[in-house]
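Q: Several structures are given next for inspection.
Please treat every number below as a calculation from the coordinates, not as lab data. Values in this document were obtained by computation on a predicted structure and should not be read as measured data. Cβ atoms are built from the backbone, for glycine too; each structure is taken alone.
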Structure 1
Amino acid sequence: MRKLFSLTALCLVLAGASLPLYASEKLYIYTENFPPYNMSSTGRAFEHNGDGIDGLCSEMVKAVLQASGLDHVIKLRNWDYGYNRALSKENHGIFCTTYTEGRASQFKWVGPLTTNLWTIFAPAGTDLEIDRLEDTRGLLYAGYRGDVMTEYLLERGYKVSAMDSDDLNPKRLELGQVDLWIADRLAGPYFASQQDVEGLEPVYSFNDTELYLAMNPGTSDDIIKQLNDGLETIRNNGMYEAIETKYGL
């Protein structure tokens, strides 16, 4: 009888070992305050779970995670914190992240979730006319550290005064501390309204880019497949389109 029990127990252990590891793993997903894509619904700088996080990308990621059935937690932190966690820790990720060739090998990618349009804003009442990015060479941009748009300008020799976040940049532009501000076409007006800044003018847009959930490369391919399958599910059942419509896309 004892021998039979031992064989049964061994079979159970081996069966358990063959189960997908991701079934019991938790995903740790980070985002930042970047309305209307990601934002605290309570106005706080940080959120410890998804209940307090809203926005276009946030709703997309929540729907994907629900469709995937994976255990997870979503937290809102500053960009550098979340980005470095996603870079360094297995099963950690960050959204919404712009896909670039330089970042391609640093993450495993889920998406695209949506797109954004890089836009140059000038002060209210400006007479500045921009036909190409090169027309702004020599002018001082407002940007923020770690942001792909800021990095793009710096790599090409443009002058950027970068802050730790984008929050104060509309006010800096209004006060004449910088000449231009590079931001997303949708997000720019949100940040400006939070600072009671009105009338900033979008003078040039370029580089329509795709936004993703970027996962640490140590995350299993099975998990990435489940997440991308979850995205396909919400595309097929109409939820993806409903979320886009809600945010005017």
Structure 2
Amino acid sequence: MIKAIVIDDEKTSRDAITGLLKRYCKNVEIIGQADGYKSGVEEIKKHSEFDLVFLDIQMPDGSGFRLLEETHDINYEVIFTTAFDQYAIKAIKYSALDYLLKPIDPEDLISSIEKFESRKTAPSNKPNIKVLLENTKNPDSNFKKIVLSTSEGMHVVDVDNIIHCKAEDCYTFFYFKDKKKMIVSKTLKEFEELLSGYNFIRPHKSHLINLKYVKTYMRTDGGSIVMTDETVIPVSRRKREAIIDIINNL
């Protein structure tokens, strides 16, 4: 049985989560509830053993992120529950943590619980939470780190050290400044959305590049970009003009 705590300042939201869990996830037992940051901290510290916290992000007396900072030494996993908050959701995705959008869809809830169960034998997600808290300390700055999940485990990497990414089927290959390579079982489109606005562009359907590491633009053979690691990246015909403009302004 999964022991869980629900923390949300809205009673209707707490009731909705507990009702859905009772109906669709009978392997989850709610052992506690709280209506804010302060009561949430108290509720978490009151219980010696539990597995999971459903955590609202925006609460009147303090954020869910602040709650995590105060209870970081307690071993539990978290599923965020939030109305659409673009900044918070992007921060969560960068940290490879799970979230549910309000109003919560039963299928999404079931999927989150199934993912939680599949991770129960994996290492703690504390590194993920650490990345989340580091990235959200200054909302005005770009996120500096991202968590990449591979078959070997969870890897915390500096965004600035990514030279380029390449798509192969449903996988994305990451190539780094130190010449290391990493394979992640997510599509390139997902990382394009995450890294947009962070000096990354997609010159070709199979490639995402960090402009910081562009070495040369070649006009021959329809156009291509040579990166600092000497990888040659093709440029699609429909993006050629825009890419040339971007590179001219570097």
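Q: Using volume of the Cα convex hull per residue in Å³, for residues 133-188 alone, single out the structure from 1, 2 with the greatest value.
A: Sorting by volume of the Cα convex hull per residue in Å³, for residues 133-188 alone in descending order puts 2 first.
Q: To test your reading of the models, identify which of 1, 2 gives 1.06 for Cα Rg over 2.2 N^0.38 Å, for residues 165-236 alone when calculated.
A: Answer by label: 2.
Q: Going by FRET efficiency 1/(1 + (r/R0)^6) of positions 29 and 213 (r between Cβ atoms, R0 = 35 Å, to 0.05), which of structures 1, 2 comes out largest?
A: Sorting by FRET efficiency 1/(1 + (r/R0)^6) of positions 29 and 213 (r between Cβ atoms, R0 = 35 Å, to 0.05) in descending order puts 1 first.
Q: Computing relative contact order in percent (Cα under 8 Å, 6 or more apart) for each of 1, 2, which one ends up highest?
A: Largest calculated value belongs to 1.
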